[in-house]
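Student: Have a look at these structures, which come just after this line.
Read-outs: derived from the displayed coordinates by stated rules, not from any lab. Because the structure is a prediction, the values reported are computed rather than measured. Cβ atoms are built from the backbone, for glycine too; each structure is taken alone.
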Structure P
Amino acid sequence: MAVQTEDIKVLEKVVNLARNELNPVEYARFLAMITPKSGDSVKQLRELRDKEKYVDIINRLKKRGVMVTP
């Protein structure tokens, strides 16, 4: 299904509204709900966990700008 320019503008407005009205946890949940999903994310995370140490995963997240707290 092709997305029309008008549809993109509507989606941008909705995302901006959500960003302003929701706290960070709610906003992350909202984005997770509207993001298309493919594959088995639990399986992928387990495979990554089995291949890499937690320290390496944390460092990769930090490089991408994710705030990691203990």
Structure Q
Amino acid sequence: MSELTQEEKFVIEKLKENEGKLNYKELQTLCQDEFEGLRLILKKLKEKTIVDYEGVIPGFSAEIELIRDL
């Protein structure tokens, strides 16, 4: 498995802090001061089977779930 980026690690930590689940809007608010491009980061994490959400790219109301911790 490839090394995680700082942004990916940040997203995983925020999900852990919130019992493994956050909706996209809340996660975006937590990440907005750290980096941009949350949808792309979530897509990469989904491809690595670390998070899950409905669809290919998370919508504004999507529920993001941490399914595997590293």
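Student: For structures P, Q, which has the highest computed value of distance in nm of label points 7 Å out along Cα→Cβ at positions 24 and 56?
Tutor: Max of distance in nm of label points 7 Å out along Cα→Cβ at positions 24 and 56: P.
Student: Separate question: Which structure, out of P, Q, was helix-only ellipticity at 222 nm (-39500 (n - 2.57) for each DSSP H run of 4 or more, over all residues; to 500) calculated from, if the result is -12500?
Tutor: Q
Student: Out of P, Q, choose the structure whose coordinates give Rg/Rh (Cα atoms, Kirkwood Rh) equal to 0.90 when calculated.
Tutor: Q
Student: For FRET efficiency 1/(1 + (r/R0)^6) of positions 16 and 40 (r between Cβ atoms, R0 = 30 Å, to 0.05), which of P, Q scores largest?
Tutor: Structure Q gives the largest value of FRET efficiency 1/(1 + (r/R0)^6) of positions 16 and 40 (r between Cβ atoms, R0 = 30 Å, to 0.05) among P, Q.
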